[in-house]
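> The structures considered in this document are given below.
Nothing in this text is a laboratory measurement; each read-out follows from the coordinates by a stated rule. Here the structure is a predicted model, which is why all the values come from computation and not from measurement. Cβ atoms are built from the backbone, for glycine too; each structure is taken alone.
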Structure 1
């Protein structure tokens, strides 16, 4: 990959900066305020994340996309609690997980240990802090057959160099999973956000920003859309309200806020055979590209 790609976008929109600023404004800055840092936030969320959204989501349905080309080694960047790492480890020779949150890694290690999986390598570092040589060294000096970043890209900085580094350590495919509904606003949530936070819901960037950053460094990826779904069993709406209070780090809400939250969540609950489920869905995007043997990416 030629480094002079950086000179091609001097007078174009700063897609990377707009992405990073949008993510911070939308939620990341709030996580830092409430927890002290992004890593500490995920340390605190790890158990809830593993037993909630991930456990009852269809995210692992995308596993087949990664397995289909027959990789032997996979680098999972921001692998979290192992929604991909654990099932991948059942099928490939080695999975290297780069995850900066100790809490998330502990959950992953516990899951892998219970299954007797000894082919996962754990690295508690941010992707920005890992060199190409270090990453490849963790795979016996060979590039990876697949590199994956699933919903971790929100917290990765220096996007141009981060993407080039993903490209440089892969000899197969690079996969980025991310949200794509930034401009498809949920009006009921906008109303709730205003009541809870006393300010309008900030806009946030979607997959198109990442696509443009990739184009700026000479990578022309493919994009596929899919429906992300969560269907989580619950006892009642109050259980959801209490969970949201915990997430918001608020023990008490005003009556107006509590009523607004209950109304919003009630619309997300369905009943089946006497059981209640919290259901929601949104569009996600898979951005991916194939590396040619000479190191250049294969265009669409």
Structure 2
């Protein structure tokens, strides 16, 4: 990097700096997906030294900004490198160009969302704060952006092993919760209905509140952060409306793909009708030919 490419401390990042850090982010992405063990702090320090005028904390913040843009463009972010709750519009074109330059990225990301989760049971910890909505606006409709070539959120949703692992974490959490409340008999009655009765009921676990009321839990699991959106089916929506007093969606996030010292995942709960607890965005339509049209 020559002196003309250097940024100025305390001033906005210039185009060269943004292109460089996006390139390092995407290179790191491929390394992580292929199983390489990396230390984020060491990577941040190396980038900081390369940029010369940007601190390690500034680099870490910018990497999280890039994770936000990745989500906005339809790509999962690097696991354990969660996005910021806002979008830095200046990064959009830089990330778009960077994605288009790394040909192996598509296969790497597809491998990521299809990876097997850790085999051992992972303890779940409830977070009572619902994440703010990550605002994805028209700034993402960049002329040079090709966006994601696949629906990676849908691919991850079809990862049956990841889904089952998340359900087991919530099942064990529910059993422990009721036992701690002294409702041992209710804990023994919890049923993993997606396994015992199939996945067409609109929920995965039939649990209970301590007073004996039903608690019908649909579990959605991701290896990404709490900002990653999730799909709900028409049936899940209908059941949440019909059983709104008992329905609960548990969103499990940061599910590990490898063994970690803390070996714990987090989740939050949305209670009641999904059309009231979520902003539902229509992404696909079921279509049939219109046999009444005469203009073709």
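> Out of 1, 2, which structure matches 7.7 when mean projected area of the Cα convex hull in nm², for residues 209-280 alone is calculated?
It was calculated from structure 1.
> Here is a follow-up. Looking at structures 1, 2, which one was distance in nm of label points 7 Å out along Cα→Cβ at positions 105 and 153 calculated from, given that it came out as 2.5?
Label of the source structure: 1.
> Given structures 1, 2, which gives the highest value for relative contact order in percent (Cα under 8 Å, 6 or more apart)?
1
> For Rg/Rh (Cα atoms, Kirkwood Rh), find whichever of 1, 2 sits highest and give me its label.
When Rg/Rh (Cα atoms, Kirkwood Rh) is calculated for 1, 2, structure 2 comes out on top.
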